[in-house]
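These are the structures, in structure tokens.
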Structure I
Amino acid sequence: MQVSSSAVTEGAPIPKKYTADGADVSPPLQWQGAPPTTKSFALICDDPDAPRGTWVHWVLFNLPAEKTELPEGVPTTVGVQGKNDFGKLGYGGPSPPKGKPHRYFFKIYALDAVLDLKSGISKAQLEKAMAGHILAEGQLMGTYGR
């Protein structure tokens, strides 16, 4: 699958608007190339460069199979949302310590099922539930540093 954004270019800096230093809203995302047997989509955004290990910025799942994009500033009422590592539901923008820029991966998963999970789950719980159900996946990576 191909993942793109009108606001974030692959490998380039994420605009401040989409970070904790700006409006802290999620960037618009689009995807294509999902198999016709897709029943739902899931999204994970994380930062593998965080000092204490991978930091989770967004956990979202049970997006309808016909969906091919998310607008800017997705509210927590869209799909079912898990908890990020800031301890909140929904998107939490990049907020790295000063120094080298970090990488932020927006990963979209096409699934062959709608997951029977509740709001507030962790990335690990979502990944466990997705095991054996991933038909295709794609990602977009942006960077951000202070």
Structure II
Amino acid sequence: MIGAEGEQLGVMTPQAALAKARETDLDLVEVAPTSRPPVCRIMDYSKFKYDQEKKEKEARKRQHIIKIKEVRYKPTIEEHDYRTKLTHIKDFLQKGNKVKISLRFRGREMAHQETGRALMQRVINDITGVGEAEKPPSKEGHFLNMVLNPK
């Protein structure tokens, strides 16, 4: 038996423990039911539950959920469009998000996949200060995909 202030009250019968809890106008809560003898504690159970919920809410508030943002390229992208998308990628990485880069090949572009790989390598080189590639670009159907992680 553990008292309201955390002091040891010793081993007692359930009836005596309940009477002691009623004296202090608190609840008798079984803390460790599997131990022999079972351990009980005198506490304000509703306040305990309230504090637990408050701690869980604080933990969820501090938790940062990582989102995956996607940026799509084409192998024949113009320089200004490339720079614009690169600034978006850097912003996403600085905010702590992962970025998936998809490069789509259409029609005859499939014959010149080396231009797509060169573009992906250029993106990796341009974001070196902010992020890094999770793994090298991989081919999936008509797409060349790569995921970037923030540093």
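Since every read-out is calculated from the coordinates, none of them should be taken as a lab result. Please read all numbers here as calculations on a predicted model, not as lab measurements. Cβ atoms are built from the backbone, for glycine too; each structure is taken alone.
Here mean projected area of the Cα convex hull in nm² has been calculated and equals 7.7, so which of I, II was it run on? Before the final figure, lay out each step's value.
Values: I: 7.7; II: 15.1.
Clearly, the read-out refers to I.
So if we calculate mean count of other Cβ atoms within 10 Å over residues 5-12 for every structure here (I, II), which label has the highest result?
Values: I: 14.6; II: 9.6.
For this comparison of mean count of other Cβ atoms within 10 Å over residues 5-12, the top structure is I.
Looking at distance in nm of label points 7 Å out along Cα→Cβ at positions 69 and 133, point out which structure of I, II has the largest value. Intermediate results must be reported in sequence, preceding the final value.
On the way: I: 2.7; II: 2.1.
Looking at the calculated values, the largest one is I.
Comparing FRET efficiency 1/(1 + (r/R0)^6) of positions 13 and 109 (r between Cβ atoms, R0 = 41 Å, to 0.05) across structures I, II, which is largest?
Details: I: 0.95; II: 0.00.
Structure I comes out on top.
Work out which structure the value 9.5 belongs to, where mean count of other Cβ atoms within 10 Å over residues 29-36 was derived from one of I, II. Don't skip to the answer; put the middle values down first.
Numbers: I: 15.6; II: 9.5.
Derived from the structure labelled II.
Upon calculation of relative contact order in percent (Cα under 8 Å, 6 or more apart) from the atomic coordinates, which of the structures I, II produces 17? Working shown, then result.
On the way: I: 31; II: 17.
Value 17 for relative contact order in percent (Cα under 8 Å, 6 or more apart) corresponds to II out of I, II.
Taking -12500 as the value of helix-only ellipticity at 222 nm (-39500 (n - 2.57) for each DSSP H run of 4 or more, over all residues; to 500) derived from one of the structures shown (I, II), identify that structure. Could you put the intermediate results ahead of the total?
Details: I: -1500; II: -12500.
This value belongs to structure II.
Matching task: 17.9 is the computed value of mean count of other Cβ atoms within 10 Å over residues 21-28. Pick the structure from I, II.
I
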